[in-house]
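Bear in mind these aren't lab numbers, they're just calculated from the coordinates by the rules spelled out. Source: prediction; values computed, not measured.
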Structure 1
Amino acid sequence: MIVYDGLWETMKIRGITQYALIKKHGVSPAQITRLKRNESVSTHTIDAFCSILDCEVGDIMRYIPGK
C-alpha cells in the first residue's frame, strides 16, 4: 500500500498549507482528500506536488508491504 504520510510533514516543513495548495497552486480539493485517505492518485499529481514542494517522491509517499 502506498501512504502519503510524508506529504503532510513536507508541507509543514515548507510552510505550505492545504489552502495555499488549492488557491495558489490550483490543486483540486478532491486530490487532497484522496491523498488524506491514501487512495490512488496519478503520477501527474505526484509530479505536481513534488514541483510545488520542491521535493523528491520519497519525501511525500512510501510503500508499506502487506497492507
Structure 2
Amino acid sequence: MTVDVAYCSYCGKEDAAGDHEACRKRLTVIDPPRYCAECARRMVVQVTPAGWSARCSRHGEITSAR
C-alpha cells in the first residue's frame, strides 16, 4: 500500500501540515525549490543569471525553464 504525500518545495514539511502561503510566495517570486515535492529530500540547487536547476537524487531534475 502506498500513501501519496505531497511536501512543500520550500520548507520540506507536508503540505497538509500547516499554512504554506509564505513558502509559495517565496517560490514564485524569489527562491528556487529547496526540497523535493515527492519525497522531501533536500535537493542540490544551482542558481545562475539565466535561471535555476534543482536535482533530487531519487526523482531527477527540474529547472526554471519548464
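Can you spot which of 1, 2 the value -14500 was calculated from, given it is helix-only ellipticity at 222 nm (-39500 (n - 2.57) for each DSSP H run of 4 or more, over all residues; to 500)? Value -14500 for helix-only ellipticity at 222 nm (-39500 (n - 2.57) for each DSSP H run of 4 or more, over all residues; to 500) corresponds to 1 out of 1, 2. When volume of the Cα convex hull per residue in Å³ is calculated for each of 1, 2, the greatest value falls to 2. Once relative contact order in percent (Cα under 8 Å, 6 or more apart) is evaluated on every structure in 1, 2, the highest one turns out to be 1.
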